[in-house]
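Take a look at the structures listed below.
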Structure I
């Protein structure tokens with residue numbers, strides 16, 4: 001069996017070399033999977049994948065930002081948004097395992113305790129038991145997993161996303177009481193008729209182990225280092241047309257016309273006494289409760305085009321006036337006296353207590369639009385959040401175009417983002433004063 005596996009890998013590598021030697025951009029045939037069958041039918045298998053997403057960005061920095069103590073108003077940086085390796089498989093008719101290893105957000109300022117050699121880590125490591133051999137009605141699993149409630153974008157398949165990135169605000173506690181959106185969990189998931197469900201009981205990490213300085217308790221809620229409670233989450237989806245695949249815990253951004261999908265979803269996440277704040281100098285604890293409703297569409301049109309859309313409403317309650325700034329793969333590391341309320345670099349109010357709306361729309365042009373060079377898929381997205389701690393709403397607009405050279409295996413994305421800048425006027429009013437821009441060029445390799 002090991003010899004067969006080695007020969008298969010060698011054959012794939014030689015085939016890839018020959019194809020690229022002849023055509024540097026387009027691969028006319030789908031890339032074969034790196035998959036080892038464990039039985040004659042192939043229903044039992046082990047599969048490996050790899051993903052790399054490289055970003056080149058021009059960013060208009062928040063007011064007052066500094067880079068290594070030098071004032072900067074804009075920066076061009078290069079970085080790795082994600083580098084991941086997956087190894088998973090159906091070991092028997094009932095036993096499934098899934099692991100994912102890699103790192104995220106590695107640019108010229110990234111460091112681990114002052115060391116530029118950023119540490120990779122296991123994102124996922126779980127085992128799962130399929131109760132019924134011939135269907136997916138019930139799977140019971142445990143381990144380190146992204147499975148949770150709220151939304152499909154709380155557990156996204158990042159190799160298949162439509163935009164240049166996922167709406168990170170829907171990974172609601174990312175790197176606060178989880179490990180890059182993953183927690184130790186016991187869960188049940190499956191599909192019963194047209195209903196896709198997942199229910200999880202999770203064991204959050206203490207906030208004091210996230211590698212950041214613990215903020216002092218104040219007038220606005222923050223995650224508490226006192227006490228420890230389990231987290232409960234659920235996501236329920238009704239499919240009108242085809243059911244979505246149920247192999248891994250992740251949910252696709254698009255199937256590029258391979259499936260006819262339209263569904264509605266509702267979800268929740270709950271954690272008792274997750275945050276605390278000072279109320280007239282008395283320590284007060286708040287429960288964390290997030291609820292949502294949304295709809296996802298990934299619909300082939302005339303067997304040639306594809307319409308992809310999503311719309312969702314999310315009520316996120318972290319506690320009294322909770323607000324968290326975050327900048328993806330931040331490219332600045334300091335502030336001067338002219339600092340905005342956003343903080344340094346590309347940070348803005350990404351998470352908070354309040355109401356949120358997220359919409360996304362994309363159109364995949366004809367699959368053979370560019371002939372042997374693939375096709376194009378333009379997209380737009382818009383996020384609106386009205387947080388209790390801010391007078392004005394957070395609005396983030398994004399748009400761009402994907403060049404699908406070989407579907408998601410080789411993809412080049414050019415995108416633009418406009419984010420808000422907030423200022424504290426000193427009268428308990430935090431208001432939006434202007435917008436800032438970012439241009440992103442991403443190249444994705446997925447195998």
Structure II
């Protein structure tokens with residue numbers, strides 16, 4: 001018997017059954033025929049409770065049958081009464097229970113350590129600038145960093161190092177999709193597939209650019225809204241040093257604060273947005289203030305980017321319906337669906353995308369939700385969709401855009417490494433990041449976006 005719970009009255013039992021039926025918490029259960037005689041000692045309210053099936057939320061069916069078969073009348077009645085009392089206490093009561101667990105915002109420990117810096121660390125004396133955290137001359141041992149890059153932790157490090165690109169992890173994992181995007185940054189750090197030479201121009205990004213790993217931005221695992229404000233502030237601070245923030249997510253809700261932070265430095269509407277994704281992220285009627293499903297909608301609504309300077313590539317899936325596409329069209333967004341790609345051909349559509357970028361503003365923010373890639377090459381996409389683009393198609397386009405335009409920000413999001421034990425997703429995500437690094441390096445080297453080094457094109461033997 002479940003001890004310490006008083007029996008409920010017939011009236012309370014009736015109210016309990018009504019409440020559980022109203023909330024859809026019940027499934028029917030019938031006392032087996034061979035146990036009907038033993039169960040006949042129960043009153044109608046108790047029988048109704050058993051018939052509701054809610055008892056099976058607390059005891060297995062075989063145990064319930066065993067109790068009915070073996071208990072005497074008094075013991076069986078007491079057992080069922082205890083179950084009824086437990087069910088009453090566990091059921092949601094709008095007058096008694098709150099809809100969410102409250103947070104004590106007055107606690108001295110609320111968010112302590114999340115966004116603040118311990119004084120000894122901040123006051124540690126050293127000359128500003130990027131520094132190595134590797135044990136040996138070449139970054140083959142020590143603390144993993146993106147591409148083996150040097151580390152920077154303060155804005156003054158970025159300024160002193162005249163840093164071109166700061167690669168930053170944003171391990172947020174609270175938006176929609178299959179959870180594990182928070183581990184994306186470290187999975188990409190662990191693979192030594194960033195900073196490889198551009199196979200077309202043979203430019204080496206880390207020799208042409210000053211690139212650092214700027215660590216991870218702190219996130220609040222209890223609140224996407226708090227994280228959004230924090231990330232926007234930190235991106236703005238990073239962009240203010242002259243470095244290009246390259247964000248490694250984390251889920252795609254970080255699209256909003258990433259672009260918003262860059263806009264604080266460069267100005268709303270001063271740059272275009274090229275967004276590779278299966279999802280339009282233009283949900284207008286969601287329950288939440290911000291999520292990956294509505295990041296683009298909020299950016300357009302707040303005027304942070306102009307619809308006429310926004311390009312989306314690879315759209316498909318459940319969120320791509322006529323109503324959403326009409327809304328994107330009304331905003332002036334140039335969207336490219338997989339239906340267009342299948343009908344007109346990938347080469348035709350990507351050339352159209354490049355022309356739209358070339359006609360757009362001088363500066364662009366490039367965003368890549370890895371769902372744009374087909375599952376065969378990106379099984380770890382958090383919001384996976386079938387029938388996507390091939391990795392090389394996206395990689396070539398990113399490289400061209402990053403070489404042709406002034407890049408004010410870049411992000412890659414929603415790579416959930418736990419979903420891909422082969423690690424090919426992390427390798428391919430790094431290839432996309434490296435494509436933009438290569439493009440930026442080609443531009444800084446003064447080469448044309450489509451320049452091909454003669455040695456890369458032909459062996460020259462006759």
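State the single structure among I, II that was used to calculate mean projected area of the Cα convex hull in nm², for residues 229-372 alone, giving 8.4. Label of the source structure: II. For distance in nm of label points 7 Å out along Cα→Cβ at positions 301 and 317, the highest value in the series I, II is held by structure I. Each of I, II could give distance in nm of label points 7 Å out along Cα→Cβ at positions 149 and 285, but the derived value 4.2 comes from II. Looking at distance in nm of label points 7 Å out along Cα→Cβ at positions 157 and 349 for structures I, II, the greatest value goes to II. Kindly point out which one of I, II the value -11500 was derived from, the read-out being helix-only ellipticity at 222 nm (-39500 (n - 2.57) for each DSSP H run of 4 or more, over all residues; to 500). The correct label is II.
To which of I, II does the computed value 233 (volume of the Cα convex hull per residue in Å³) belong?
Working: I: 150; II: 233.
That value comes from structure II.
Throughout, read-outs are computed from the coordinates displayed, never taken from laboratory work. This is a predicted model, so every value here is computed, not measured. Cβ atoms are built from the backbone, for glycine too; each structure is taken alone.
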